[in-house]
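Each in structure tokens, the structures are laid out below.
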Structure P
Amino acid sequence: MKLSINDIILGVDDLERAVTFYRAMGMKGPGIQGAELPGDETIPAGAVGVFEIAPGVILSLFPRAELAKAARVPREKLAGTGGTLGFAVGSREELTEILDTAQKAGGTQVGEPHLHPWGLFSGYFEDTEANLWEIFVPPAPHPS
């Protein structure tokens, strides 16, 4: 069996605010889909924000209360990421530019960018829903 990630689903409290944030970050996609599908006390409503982040890979923004119904878990189990989502960039300048864009879009920079002992340079931001993202510059390869 070969596993591959095709959909990253983030729980959000304010779907429209989250979609606005990710659009301001430059993500492309149809935005909110499924709003015409109502839910009830046990069946989740269908509204979800959708962005294509790579060929065949989407980022879905799902209201936490509805995601909890879909997963059949308590709502409080879906508070924030409990980890990070990350992506590599080519330079420290690009990292700084992304952190600045996130702040202008309504996100919050977390701490200051820094060099890890293993050579990775990274910075962090939270989106409008407290999901934590890491932007990093991979370490240079060792000379042969």
Structure Q
Amino acid sequence: MTENTGITRVRADAADESSMQQIREILFGEQRRLTAEHLARIESRLSEQDAALRGLLEERIGSAVQGLQETLASEGERQRAALGDLDQALRSLLLDLEQRLRKVDDDLQDSHDHLRQSLAARDEALEALQQHGVSRTQLADALESLARQLRT
């Protein structure tokens, strides 16, 4: 009988539990369904707002990125043009400098040639003076002639 009492007791507890569940459903079932529906609507609105905000954010980020890309592209183009102008100006200056250096080199060569000629003339005059024993007047005339040659 002890065994039978335990089974009867489990059945009675199960029946009590079932009755309690029915009572809970009667008392709180409608409220629970309304709350569940309300939560579902809130979740649905939150999901819609989340999607809308994500779309808006992606749109704004996309337009900002596109604006930055356009700005960078135009800035890059401007810098390439400025570098091209600078390159052209530097090439022009280099060509001008090369021409001036050639002219200075030519002038220097001419000066060297003129100096060699003057030195040769001086050496000839000195040799002539040493050979002839020239007077002071002749020496002055020779030096004046040499000075004129050097001025020209």
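Highest-scoring entry among P, Q, by mean count of other Cβ atoms within 10 Å over residues 28-35, is P. With distance in nm of label points 7 Å out along Cα→Cβ at positions 108 and 124 derived from the coordinates and found to be 2.8, which of P, Q does the value describe? Structure of origin is Q.
As an exercise: Cα extents along the principal axes in Å, calculated from one structure in P, Q, equals 171, 41, 19. Which structure is it?
Numbers: P: 58, 42, 29; Q: 171, 41, 19.
Derived from the structure labelled Q.
Given a computed value of 3.1 for distance in nm of label points 7 Å out along Cα→Cβ at positions 76 and 116, which structure among P, Q does it belong to? It traces back to P. Can you spot which of P, Q the value -6500 was calculated from, given it is helix-only ellipticity at 222 nm (-39500 (n - 2.57) for each DSSP H run of 4 or more, over all residues; to 500)? Derived from the structure labelled P.
When FRET efficiency 1/(1 + (r/R0)^6) of positions 20 and 60 (r between Cβ atoms, R0 = 30 Å, to 0.05) is calculated for each of P, Q, the greatest value falls to P.
Values quoted throughout were computed directly from the atomic coordinates according to the rules given, and no laboratory measurement underlies them. What you see is a predicted model; the values in this text were computed from it and never measured. Cβ atoms are built from the backbone, for glycine too; each structure is taken alone.
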